[in-house]
Structure P
């Protein structure tokens, strides 16, 4: 491989999702290391993705080429990608003009960037996918569980990259089950030098109640993905035992309207409050008694690593990535009609707090920008 001997090379990066989310944030965290390694890095991203443009605009480095593109992912991308001829011609032209040594595709899921993936696979540069999770359609959608057809097609796409870069061992195992040829782990980066502030001061700053226990869900309000429907169902079924708790859902997302309607129709407005996204998440971690993460599937959510860095207690679901990072006392099924209060109290008990502190001490020291940046370069360029 041309880069194994230490020569610089050129890196072509492709992303076509219109949103700027945690996956793109992590790429920007390792970008300084990539700029040190490659003689030029060209990042292609949709012109409508203002968040990505803003993040890339913070880099003052002549080796970084920002290249807005007029294309984004579309619905049914897995099926339609081979026929997106204009897009694929555009990718070919960008490749020919830049002549990369390595091509890197940022894929929130394997469905994203299908047209670039197919096009770049025909060219001589090494093709790498940076992928935050690789769950099957059966895991992600109950609608897709009836047939195996979507996962069979996805298996074809998983075979295309020479290798995947993923954020955890759990995701590496998902990739290999899905049909990938090689998966290298580069862990997400946790904040450094942070600590929880005074709870009363944080609650006063955020106008949160001082006299109630607060369980907080922070991030994108994606109903099935984040397990918010089953959380609300549990709160409804156990409302009598939860009168001393208040549940705050902080963020935005496509499920927001339906979740608010469910809270209203279930008569949960006295227990559940929706709050728009806050630009000061550090205050949230200080104000909360407990962070809830009832997701059905995840990559390695940045909220988890932020909560661990701040020392904010977490109760997550029994999924592979939470099993990798959280002790048993900090995990719960979020299924059925009882047990939520007991699970929250177990997490906050002396034993639960000790197990969580030990997990934080075990994981956080290695989740640094320097370590992940070096590992990312090695995953791109190594044998």
Structure Q
């Protein structure tokens, strides 16, 4: 996954953005539209509107665990689903008796989809209809003309997706398809006009980074009714790589970029199809400095500190301090800042920089809204984690 890095600075710069006030809670405290389709059709409902499914709240937590969990006991079933998810290079929400969006979506695609045909048919149909009707980017869906299916069928022949094949056979078929379409590795940088291709663009342009190939893989295995999800890892401090992972746990890497790095199993982190939509919006947002794209990205992945911080900055320069505070407080309430700052992941330094900026934006916004308690609590965090940082010392001095 080749990802453009945008550095945020704690000063006012020129953005071609219109001031727009909105409530961050409309994104942060509810399931994304696609996840809501999955949640609802698996018998759950977020009745207390906090963006998760809570145990003991009559929201369907227990029934979901009982019906779709794996293992011989309720405890094992519970742990198999409520096992957490990775965001910002650390594990979130493991065994906390709350089912977060990423946990539910990951579990659906790896353990429920295709194994429960009735639910699968309804969910897949509703998701496809929503994506088409709302013009979401076709990150892992074919267009309505069948561009992707047509190209693959020309290579593999009619009925290729009607066969029952093993995971190894499916991967070999995928390689044949991509070779036959003559897909090449993208060598251009994500710059002023380029962003990740949609799935149909990947086919028509005949090139893609590992991100686009992974999305194609997800679509391809879905056509074969094989459960899979995408996974990523940091190969170096500046290089992320994305691949496909089967429900068996097996990693398949079409480009083979990860092989020489000997990535261990625990260093592959799942990316749900819904999070992949967020990544697509994120890259466009960074390239175009576009508030709407950042908001769309957060809708589909509300745990990404980098996106949250960038959106805080945009709202700060537009004087929307209430929104800045809502966004920052959400991260502080739902993230283990100490755990993130102590992460040893190869690529975690960027998130650590964003946390510093997040606290700076909060301090500024609390100050402008005369929130003394907020200022004092933020200064306490800055002193705790950045006591030797001269920039932070200047912020504290200024706002005191």
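Points to keep in mind about this one:
- In this comparison of P, Q, the computed figure 12.1 for mean count of other Cβ atoms within 10 Å over residues 55-62 is attributed to P.
- Value 32, 15, 13, calculated as Cα extents along the principal axes in Å, for residues 63-102 alone, assigned to which of P, Q: Q
- Looking at Cα Rg over 2.2 N^0.38 Å, for residues 199-302 alone for structures P, Q, the greatest value goes to Q.
- Highest-scoring label, criterion being mean count of other Cβ atoms within 10 Å over residues 271-278, among P, Q: Q
- Structures P, Q, by FRET efficiency 1/(1 + (r/R0)^6) of positions 207 and 375 (r between Cβ atoms, R0 = 41 Å, to 0.05): label with the highest value: P
- Here helix-only ellipticity at 222 nm (-39500 (n - 2.57) for each DSSP H run of 4 or more, over all residues; to 500) was derived from just one of the structures P, Q, and that gives -15500; the source is Q.
Throughout, read-outs are computed from the coordinates displayed, never taken from laboratory work. Treat the numbers as computed from the prediction; the structure is a model and nothing was measured. Cβ atoms are built from the backbone, for glycine too; each structure is taken alone.
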